[in-house]
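The next part holds the structures, each set out as structure tokens.
All of the numbers you see were taken from the coordinates with simple rules; none came from a lab. Everything quoted here is computed from the prediction, not taken from an experiment. Cβ atoms are built from the backbone, for glycine too; each structure is taken alone.
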Structure I
Amino acid sequence: MVDLLKPVDFRTLNARPERLAELVLGFPGEVVVLDGVQRAPELLNVVHDLMESGPARRFVLTGSSARKLRRGGVDLLAGRAVVRTLHPFMAAEYPSFVLDPALERGLIPLVVDASDPRDVLSAYASLYLDQEVRVERWVRDIGDFSRFLEAISFAHGQALNLANVARECEVERRTVAGYLEVLEDLLLCFRVPVFTKRTRRTTAAHPKFYFFDTGVFRSLRPKGPLDRPQEIEGAALEGLVAQHLRGFCAYSSKTFDLFYWRTRSGVEVDFVLYGEAGFWAVEVKNARDARREDLRGLKAFRQDYPECEPLLLYRGRDRLRVDDVLCLPVEDFLRSLTPGRGLIAGR
């Protein structure tokens, strides 16, 4: 294994990329792991040459950013590499999963294993700002970018309107679009598109925005006397479900794509999973009771798409069926969500 986060390895290989070939050819194993490859993009050219001319080996290349690789004009191994994304822990991977702590600190392995998760989370954003954004000079004004991070934290779990975010930051819309691209390249956020297949109604135009981990969202979201705890808790819960569904889709062998649904009149379903593995409409409520009024969006969606299976996730303890909609405790649902199986255990 070559760890480019180690200063000695980085300096040596960045100065002389061809040394990687010498290391690999002198290594008797069949699997070569190169960690932090985004720090030295030129090494991809060496890897390509080794794959074409050397003995058969498997290369595992890991990194936390795609931006420098794409912009460096290097060989991206098109057709020779399979791209996989590792997500934060899923509840099924973490035996001691408890919902409330997960909503506070998220499920990034580095944070979960830390003796003081809050300290690690508070340093997480600044670490990226210093090591990725500032050092690589991806933005002209780090102050504007910091304000953008704060402003966009209010969009977590919301339809993303870049013009509104730009007004909050007092910068141009195209600047905000560039900042968002930086976040996506750093794998710090993702967008969920609107479900529009065979649509019968006029739907929303903007995708939903989420930070990749609810703990990161909590660390960036400002808190003050005017901020209602319920708003933050609700966004955190929806984000936790979003990151689990995203991981479920990515890790499952059968195809699932993740969407949301919202009409111009404001009727919404938080998540739609659609693909060869099934068709689900999922609503998330930060409430202890499953109420009939909470089913409005699911019922409207099922009118348009009777093929779907509706599901309500809530903070209660009982598994219920209300007006033919299955209502599950969100903690139980997350614990049982396992890639390669059905969305709900036993179905």
Structure II
Amino acid sequence: MISKICVIIPAYNASGTIKDVIKGALQYIPHVIVADDGSTDNTAGIAADAGAEVVEINRNRGKGHALKLLFKKAFAEGYDAVISIDADGQHDPNEIPSFIHTHEKHTNDIIVGSRMHEKEKIPRAKYNSMLIARFYISFAANQSIEDTQCGFRLYPLSLIKKIVLTTDRYVTETEILIKAGDMQTAIRFVDIRAIYGNNSSHLRPVIDVAAITAYVIFYLTIKWYIEGVFPDRPFTYRQNGIHDMLSQNKIIIYLFQVITVLTAVPFSFLFLIEYTLLSLIIKNNFASVRKLGCGFFKITLASHLLPVVLILAIIEKAGNIAGFKIGMLDSLIEKFYPDLWQY
């Protein structure tokens, strides 16, 4: 059965690019829904004139809120799946057929655009952060996530209905990948172009990246606690289970994330001890890690090297400003944060 698909676009102050994105998408999908996330320019009017259905949000609430609203809208209108694409022109609508073709073969899976094959086109600092994100998010999702940060995706709405989305802004896209993978959903990839033009991203490099990092650490802490004390439990996400229960209260989740971030390094030692000793009485604990055959020491070492990575990044940035290149960071990240699913 052929799925009924629409395109969804979260948009904020995208008046310069939204028209071309919508027109491009309409070449392949007959219905486009735009969530205007409290824009202060004419994004909503231009989107409507270009042929999109527009949902206006009265104030800026962030990408996560816009996506959740768009999921709800598409489901109410009877769609089976949605293709999300950014409004800033960094995704090429002409690549939509690749998503549709893959979806026809794998209707229950999430499909994500991957830019990793065009490494030379990705800003170096961003590429390094993508490698580290891939390392940890892949553990949480029980599979290799080639490009964890790309917003060009196809989501089956039947899957979205099974996930309780508790986060906001840019964290929501990471939350979907992690929870879907941790409930045995396959996440597939199609190669897309890496486009970095003059249009600036609304992602806040410090605040939003910190929020994503805190969520991943929080999720892995809970996941590995469960896996450590239960045998053969590689998939830990359950709708309205412990991850969702802890996330319902914003104050509790904030405090819990602060605690897990501050204790992440010593806790990695605790998990290493559990991995080594509890396995004597709990058969195949940490099942998701054991299936890789890499042992927990690699994870512990990588976690303890994160402060070194941060220091090197600062030194190299200062060196670039001063006019000389150090070049130690790339090899360090490639060595200690590999894609373990490729071995």
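Could you figure out which one of I, II the value 5.8 for mean projected area of the Cα convex hull in nm², for residues 258-321 alone was computed from?
Among I, II, the structure yielding 5.8 for mean projected area of the Cα convex hull in nm², for residues 258-321 alone is II.
Suppose you compute mean count of other Cβ atoms within 10 Å over residues 90-97 for every structure in I, II: which one lands on 15.4?
I
Match the computed value 21.2 of mean count of other Cβ atoms within 10 Å over residues 18-25 to one of the structures I, II, and report its label.
The value was obtained from structure II.
Which structure, out of I, II, was Kirkwood radius over Cα pairs in Å, for residues 210-273 alone calculated from, if the result is 12.3?
So the calculation was done on II.
Can you spot which of I, II the value -15000 was calculated from, given it is helix-only ellipticity at 222 nm (-39500 (n - 2.57) for each DSSP H run of 4 or more, over all residues; to 500)?
II
Figure out for me which of the structures I, II the number -0.57 belongs to, where log10 I(q)/I(0) by the Debye sum over Cα atoms at q = 0.09 Å⁻¹ was derived from the coordinates.
I
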